[in-house]
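The following blocks contain the structures, represented as structure tokens.
Coordinate-derived values only; no laboratory data. Bear in mind that the values here come from a model prediction, so they are computed numbers and not experimental data. Cβ atoms are built from the backbone, for glycine too; each structure is taken alone.
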Structure 1
């Protein structure tokens, strides 16, 4: 196994909604899991050998088990399909340590969680944490129908029932109006957290940014949007310098920073290869990166102090990285 991974056993499997299945896992070595922050995700290697990222949706305060859910994707390349078809109770899987790029903001005046479909998963762990800490929040869950809404029994009971609103069967023409209703009368300084299909999240961002009381909209993506990747500002070729050793490597057109660094013996950990999981983030010492990822916040991009090496490139002839 790779570093920072361990074997787990699947103790239970539940069909949470149409096409969505949850997996409850425990460590094979009998040890408890490390604590994690709400919003975190883990790498899961399916029996097919493909590794994908899935949000943890159990109560972060519990360490004896973890829970993640998987939507069976029609165009699956072997990740979700293998987990649905090849995993049974008692199966063993390899998972990674939790990583979190979708954290709750501690000093937010209030929190609004807005999810669609499988996007409920990271928001469920957030709801557990907010309820436990007595923080004001509301969770809006959009789904095609009740049959397509995951975790309904949990969301319909305490401690969530009074804080959850369901929205079923809305078309794209009605979505913006519904989202404006979700954010109406929010307190100044409210933070919004959203996860779901890319067009849905784009709609949440548009409404959130147009709402004066919303401080920031936070996103969680698990697949890249190719249309948003390339601004056209990056150079076709550039150099990368390692700040500590002074080594320089040339990054050619069509070559990733990760693969270029590997040619000089520097291995950068990667997982998704699409700029959504954050595994390959490294610090930028000098230079002007073009961010093509989907995991850095607006503030992180603006600071130019970190880069996702699997997809991002450079606007300047030289990038100096701390690796």
Structure 2
């Protein structure tokens, strides 16, 4: 949308669905983080100040050479997912697929990254690139589909081996019907939101992302009023906030929380009781736990801004 508006300012520019095939010294190629559209603006139309400004608002598109999708399957899935073209391969209607999106802050060596992914994912997984550091892994649902815990461990290994900062979003399994691309579009939105607002994680999922995403759509003044006493308490006592959030993220299990925090179980219980007494919300109930967990997420988002 933003590139389309920019095209109106520079009528001689052209909008493409593919990146440039090679270096083009006479053209400024711009794209967004999603790498869905590419705008080519002749440089003779731009002043140096305009170039600098545009490069702060958009990313400069990389030539496709070196990261292009080099198999019929990866090209077909790329065109299906990112250009909404028909998928050339036919699958049984009972088959379900998920899309695991990936993103690196750094430019990556594509062949090395492919090798790493092939060692992590099942043989039938299809690797699709949208740039040298972004893309997706398409995985059919089988008994060997990669669990979240294993991808989290693999992400840590990749981070250490490549000195890079990976992020993954594990999509849900869906049948390949007319709704598949709509689901993928929403998962792309969730991943984009997660990267901007939940920066501490390496691996995101729908359940881990949606509460924060939904909370963002509650008017700020309402959140400020309703969470005021909890926010005040968390500001005063950082250790209490950490204990409560860890407790909620560990299924309200006091013993597990104590283990994670290297605390005595009685100390954890004391802090939980202190919170309940001070705020008046029983976090041992599902409704109380959900409410306070949303308050924890809102507090963290405000702290990170």
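Figures for the structure shown
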| read-out | value |
| --- | --- |
| At a computed -5500 (helix-only ellipticity at 222 nm (-39500 (n - 2.57) for each DSSP H run of 4 or more, over all residues; to 500)), which of 1, 2 | 1 |
| Distance in nm of label points 7 Å out along Cα→Cβ at positions 14 and 254 - highest-scoring structure of 1, 2 | 2 |
| Given 0.30 for FRET efficiency 1/(1 + (r/R0)^6) of positions 198 and 246 (r between Cβ atoms, R0 = 35 Å, to 0.05), calculated: source structure among 1, 2 | 1 |
| Which of 1, 2 yields 51 [percent of Cα pairs over 28 Å apart, calculated] | 2 |
| Given 32, 21, 15 for semi-axes √(5λ) of the Cα gyration tensor in Å, for residues 118-261 alone, calculated: source structure among 1, 2 | 2 |
| Structure with the greatest value (metric distance in nm of label points 7 Å out along Cα→Cβ at positions 126 and 278, set 1, 2) | 2 |
